[in-house]
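Peer 1: Please find the structures below.
The numbers here are math on the coordinates, done by the rules we state, and not lab data. This is a predicted model, so every value here is computed, not measured. Cβ atoms are built from the backbone, for glycine too; each structure is taken alone.
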Structure I
């Protein structure tokens, strides 16, 4: 029998209902349980955000908790915080960081950024920002702005460069400057060298299959197009990920639309 939206909503309520988060430790347990989620509100692909499980009705308290905890947990290397899924702030369990890294095309060498630049996957400003961090070590956004933005000019280009470097796992947020609401950045390989080493033991296809299975285990099911759009992988890689995620992931329909369904969701049917 095809899966219905009501059955899927019931499954997702069950998954999230196991977590009522009021502490930093509970937030970390949630991220480790789901593998990766959005740092604040839910978003594309039906992927939950931390707000979905915060045990408070106060929006102000939600923002206060989530903002503080993501800084403290990331700066202590308990999880990774960055824009790795659909350019949204994302929390990623350390167990899954190597899989995201393995899909960037990086090989853990100092010239990874140059290869991306030569292939047109990284702009000149992003290249220059990376080289500055490599030479000077951890720097705040304000320091980078002072160096790369003229006077009081707009900083949009710098922000886009920082996002591009995050997406390619070339830099990481490693802290926040007290009182300035300014992130501190360092190169990814210096910040999480163990993730880079672990990524070297994972093929791109295996990494994609692992992330797809983990995503579907969290959300239960998703239209194939939705899942493909979420990860933005080449079509060939996406199809190989679907194949690699079997038999835990099967093709079915969701309200008549071709979908990928996790077997946990099928077992949860009434």
Structure II
């Protein structure tokens, strides 16, 4: 059932749902894989900011096409079309995991539309990450579950943790998620020179135990105006639930992102 507080717009042939609250400088939040705009429910009523939370295509209350060509760069264009729909020229982008990868790619295509960028839980992803998305696509398409990919990227993961993730997956459209996974290769594995041209502030934020932390930290070597924050004792799943995660992002935004 669609959440009553969400609005929608047409992004090409796909209906995209989003929420829009508050007034001030716009901030667009982009969630991670298997999640939705509700991931950002802790970010409410921030004085001076307009908070826009998108359900990416294939997720949440947005349409869920099953063809791979409906994803990839189309997920990046959804952000541009949302800004156009809302008549917003510039915004802060806050992304986590898949959402961070979408936000980074957006920054390479539309740098003039970004006030700042927050890359959480993922960063300058490379070929190994593209491979993981291919494994994820296969796992979803052939097994209908996440066991294969989770064991390949996190060898120490327990059966109970996999069962927990598969329980979340059971509520999702696995064909749409497989298609979304297949398109991620169009978004990640970027050359250094495009990141070097970022002229807006970037915050990288990750859990201390997150295997993706290294991909975020290496952005600091090429992105001119980059700040890194590590959240002690947390991993990829638990970092967004830690109060320091929200606090770090809010401080970044409220400081003028400089």
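Peer 1: If we compute distance in nm of label points 7 Å out along Cα→Cβ at positions 57 and 201 for structures I, II, which one ends up with the highest value? Spell out each step's value before the answer.
Peer 2: Numbers: I: 4.9; II: 3.3.
Largest calculated value belongs to I.
Peer 1: To which of I, II does the computed value 1.3 (distance in nm of label points 7 Å out along Cα→Cβ at positions 33 and 65) belong?
Peer 2: Answer by label: I.
Peer 1: Can you rank I, II by percent of Cα pairs over 34 Å apart and just name the one with the largest value?
Peer 2: Comparing I, II by percent of Cα pairs over 34 Å apart, the maximum is at I.
Peer 1: If FRET efficiency 1/(1 + (r/R0)^6) of positions 17 and 105 (r between Cβ atoms, R0 = 35 Å, to 0.05) comes out at 0.35 when worked out from the coordinates, which of I, II was used?
Peer 2: I
Peer 1: With mean projected area of the Cα convex hull in nm², for residues 137-208 alone derived from the coordinates and found to be 6.9, which of I, II does the value describe?
Peer 2: II
Peer 1: For which of the structures I, II does the calculation of helix-only ellipticity at 222 nm (-39500 (n - 2.57) for each DSSP H run of 4 or more, over all residues; to 500) return -10000?
Peer 2: Answer by label: II.
Peer 1: Hey, another quick one. Output the label of whichever structure in I, II has the greatest value of relative contact order in percent (Cα under 8 Å, 6 or more apart).
Peer 2: The structure with the largest value is I.
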